[in-house]
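Asks: Structures given as structure tokens follow.
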Structure 1
Amino acid sequence: MTAAVETGPVIEADSVDLTFQTADGPVHALKGVDLTINQGDFVSFIGPSGCGKTTLLRTIAALETPTGGRLSVNGMTPDEARKARAYGYVFQAPGLYPWRTISKNISLPLEIMGFSKGDRAERIERVLDLVDLSGFGGKYPWQLSGGMQQRASIARALSFDAEILLMDEPFGALDEIVRDKLNEALLELWARTGKTIGFVTHSIPEAVYLSTKIVVMSPRPGRITKVIESPLPRERPLEIRDTQEFIAVAHEVREGLREGHGDA
């Protein structure tokens, strides 16, 4: 496994606030968020439901707009980064069109971006291999398992070779066995590509297993209460979850979640 080389910050948040105006009054989704994500980091966001994990990911992706503070992606505003194709986004559900084959689903953003037919074919073949779906490009989504569909969704996000991959709890609906396999596959993909990954999860073991950095968030208004730098090696077999080192990090995350509830 080849470790990614860190060369400085790619995502920087400085006192980021986000308040939604609703019929029942303002909803404070994020408050005073400070965070730096370096190139090659695998950062997991964890916290209780409604704490702003997904909202923070969406602000990075320019799907939501902060109402205060400063947020930059590759030195640009999130909207500028979106236009520069700086990131791929993987949603909770695969979101594949059932009338399109897997290859055609992966091709969709490439078609929108104006890539040539030959370039599209080459990219599709490459990302199918990256997510271990070679030979399945001609299948339709309904012919694939849930785990395979999610891998196809990841392939689509990787197709235009963005440096940043944002993932909103992509494995949450899958059973534990499939989830373990996809966690292993995602770590291998991260090692092979050197992408910077932001990953939302509700699972402490998943966050600890995958991440170089774990961001613990409080109940609304969403604040970062703790950032845990993982001491685990980048090469991580599943069996590492049985080690004392892994258990110690998981305990630190759990304590951070409890402290965040106490501060709410």
Structure 2
Amino acid sequence: MSHAAAFPAPAPTTAVAARATGLSKVYGQGETRVVALDNVSVEFGRARFTAIMGPSGSGKSTLMHCMAGLDSISSGSALIGDTELNGLNDKHLTRLRRDKIGFIFQAFNLLPTLTALENITLITLPMDIAGRKPDRQWLERVIQTVGLSGRLKHRPSQLSGGQQQRVAVARALASQPEIIFADEPTGNLDSRSGAEVLGFLRESVQAMGQTIVMVTHDPVAAAHADRVVFLADGRIVEELYEPTADAVLDRMRLFDAKNRTS
């Protein structure tokens, strides 16, 4: 019995934070042509936590970059909310990323001369410039949720790796984006710090209604998600709902075995 059958999919959400339809991404031409994504269609429901997994070269990071407007699309479509990414110029893409998308990366990307609070609120500066006032109550709630109240005056060098990533998580949440894309957010952390950060991401979904799409290779990290989407050779090959680490690991082993015999 498959894990998907053992754990039935939850009722479909009526609100979709992001959607890809027939999305393909091709690099190069002729003999150097590489199909990174091959006709991928997927939806990411609002206030849901989705993990994207797959072998190296499967297209998982490319899918995230295309959905986040960080890479162009060869064919098909990608939408954030009701906004189609294809055809947006640089100015409109910048505005979209500012207003609707948050990012968390494996490298914390904090400015060393700024305090934790300054690094968090840095993301709200473009909102000020655009004439939008950041929600201070929301910001306080984010800081409380990620457990940084006692560390706001510390600079990155005075924080542990887990605390630095918490700052990066709070920074991504600060502008109340429609969706957050996280690329291996626990890759530079020890297991304890990684578990803390994943707990904060889980809490942001449950308590604050945030939408998270996370690329990871770690079955334990994926088990914090509501759903896992598996890619292989640029295509979605399976989805699991209510995943466990063991079930995810079993699927990854199955894919590895198929790759060895193919």
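We did not get these values from a lab; they are worked out from the coordinates using the rules stated. Computed from a prediction, not measured in an experiment: that's the story for all the values here. Cβ atoms are built from the backbone, for glycine too; each structure is taken alone.
Asks: Could you tell me which structure in 1, 2 was used to calculate FRET efficiency 1/(1 + (r/R0)^6) of positions 70 and 102 (r between Cβ atoms, R0 = 30 Å, to 0.05) as 1.00?
Replies: 2
Asks: For structures 1, 2, calculate distance in nm of label points 7 Å out along Cα→Cβ at positions 30 and 118 and state which one comes out highest.
Replies: Going through 1, 2 one by one, distance in nm of label points 7 Å out along Cα→Cβ at positions 30 and 118 is largest in 2.
Asks: Out of 1, 2, which structure matches 22.9 when mean count of other Cβ atoms within 10 Å over residues 62-69 is calculated? Each step should come with its number before you reach the end.
Replies: On the way: 1: 16.1; 2: 22.9.
Only one of 1, 2 returns 22.9 for mean count of other Cβ atoms within 10 Å over residues 62-69, namely 2.
Asks: Which one of 1, 2 has semi-axes √(5λ) of the Cα gyration tensor in Å, for residues 94-173 alone, as calculated from the coordinates, equal to 18, 15, 11?
Replies: Structure of origin is 1.
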